[in-house]
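Please go over the structures that come below.
Coordinate-derived values only; no laboratory data. The model shown is predicted, which means the values in this text are computed figures rather than measured ones. Cβ atoms are built from the backbone, for glycine too; each structure is taken alone.
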Structure I
Amino acid sequence: MLAIITAVEVALYYLDLSRNALVGLLLALSALKFALVVLWFMHLRFDNRLFSTLFVGGIVLAIGIFTVALSTVGGKLV
């Protein structure tokens, strides 16, 4: 599954997409890969669902804080 997502990421890079769309799609796919790695390789799929929610929620929170902080200081994501 990780190899398929990586192949999609590489294919997206070669498509003629706008920079904003490309960055958004790559960030979303990277977050998906993070969630899959955490759930599969850290064996969280066998543990309590609270642990999975905390790990996946952590990356969502980190991306949200990064976006708000960057937009507050006038930075651009792209």
Structure II
Amino acid sequence: MKQGIPEIDKERCKGCGLCIANCPKNILEMANDINSFGAYYTICSDESQCIACGACSLMCPDAAIEIILKREVG
């Protein structure tokens, strides 16, 4: 199974929540902090559970998320 890390640009995120709603592993959530534009942004609560499906990245209207693939060991 693929694994990845969702790299979220907090300054591009406007906090719409589309990525959170579409994550099949439910590992994305809204931060308790705001970015320089005053928007709450998305964070990943458990990068080890990311399956690199790309749903969050595809749904983001601001292209604020990139999936960084982890190299498989074995």
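Can you tell which of I, II yields 22, 11, 11 when semi-axes √(5λ) of the Cα gyration tensor in Å is derived from it? Please report the intermediate quantities before stating the final value.
Details: I: 26, 20, 6; II: 22, 11, 11.
Derived from the structure labelled II.
Could you figure out which one of I, II the value -2500 for helix-only ellipticity at 222 nm (-39500 (n - 2.57) for each DSSP H run of 4 or more, over all residues; to 500) was computed from? List each step's numbers first, then the result.
Details: I: -26500; II: -2500.
Source structure: II.
One of I, II was used to compute relative contact order in percent (Cα under 8 Å, 6 or more apart), and the answer was 46. Which one was it?
II
Just checking, which of I, II has the largest value of mean count of other Cβ atoms within 10 Å over residues 3-10?
Values: I: 11.2; II: 17.5.
For this comparison of mean count of other Cβ atoms within 10 Å over residues 3-10, the top structure is II.
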